[in-house]
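Read-outs throughout are calculated quantities, based only on the coordinates presented, and are distinct from any laboratory measurement. Since this is a predicted model, take the numbers as computed values, not measurements. Cβ atoms are built from the backbone, for glycine too; each structure is taken alone.
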Structure 1
Amino acid sequence: MIIRTAVLEGEVPVADKAHFDREMTATVLPAIRRYPGIRDVKLRWQAEQEAGAPPVYLTFDLYFDSLEAMHAALASDIRQEVRRELGTIMPLFKGRVYHLILRQDD
């Protein structure tokens, strides 16, 4: 199993959090679920920050059977749709976004 994790390290202003979170779950998440070959997607918000840890606002994990399946999904037209959806709300996020590609052995 391959998991592509997007890490949003930073913050959303308090006044915008409800709107940002609602758009992530109502708009972005359904678009991500349309990726070909995707097995699952999970959004996770930080519950508590440990001392010394970076301020991660949220992560989302995209699950694929293989690296090939992940690369095919990211090369699909759906990725542009996801980017458009993200483009409407990401200006509210202050920070950086990076990705991890992880392997899970069952």
Structure 2
Amino acid sequence: MLENKNFEFIENALKNNKVVLFMKGTQEAPMCGFSAKVVAILNKLGVEFRDINVFVNPEFREDLKKFSDWPTFPQLYIKGALVGGCDIATELYNNGELEKILRE
């Protein structure tokens, strides 16, 4: 992977936090419905998570897409692995799998 400060920041965030949500806005003030929905799911499950606002820096946003090979936001990571976006997180929540993954 290319070495750059954004990739280093992403890797450190994933290494130092069990659950990370790269989102539009913050958990206190989501800036899109998809981000708000994933925040609501995590809150319903009582999960503490690190939120990282992708709107802070356009270059960071583009580097995150390259890092994850995932084109949209939010991006939910658990234990350093990309789970997916809003649709996948919602599906996993609805079928009980998300809670299982989080409790492992």
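What to note about this one:
- When distance in nm of label points 7 Å out along Cα→Cβ at positions 71 and 95 is calculated for each of structures 1, 2, structure 1 comes out greatest.
- A value of -7500 for helix-only ellipticity at 222 nm (-39500 (n - 2.57) for each DSSP H run of 4 or more, over all residues; to 500), calculated from one of 1, 2, originates in structure 1.
- Test item: FRET efficiency 1/(1 + (r/R0)^6) of positions 15 and 55 (r between Cβ atoms, R0 = 25 Å, to 0.05) calculated as 0.90, pick one of 1, 2: 1
- Source structure (of 1, 2) for relative contact order in percent (Cα under 8 Å, 6 or more apart), computed value 51: 1
- In this comparison of 1, 2, the computed figure 107 for volume of the Cα convex hull per residue in Å³ is attributed to 1.
- Given 0.95 for FRET efficiency 1/(1 + (r/R0)^6) of positions 39 and 87 (r between Cβ atoms, R0 = 25 Å, to 0.05), calculated: source structure among 1, 2: 2
- Label whose coordinates, when distance in nm of label points 7 Å out along Cα→Cβ at positions 23 and 47 is calculated, return 2.8 (choices 1, 2): 1
- Value 38, 20, 16, calculated as Cα extents along the principal axes in Å, for residues 31-78 alone, assigned to which of 1, 2: 1
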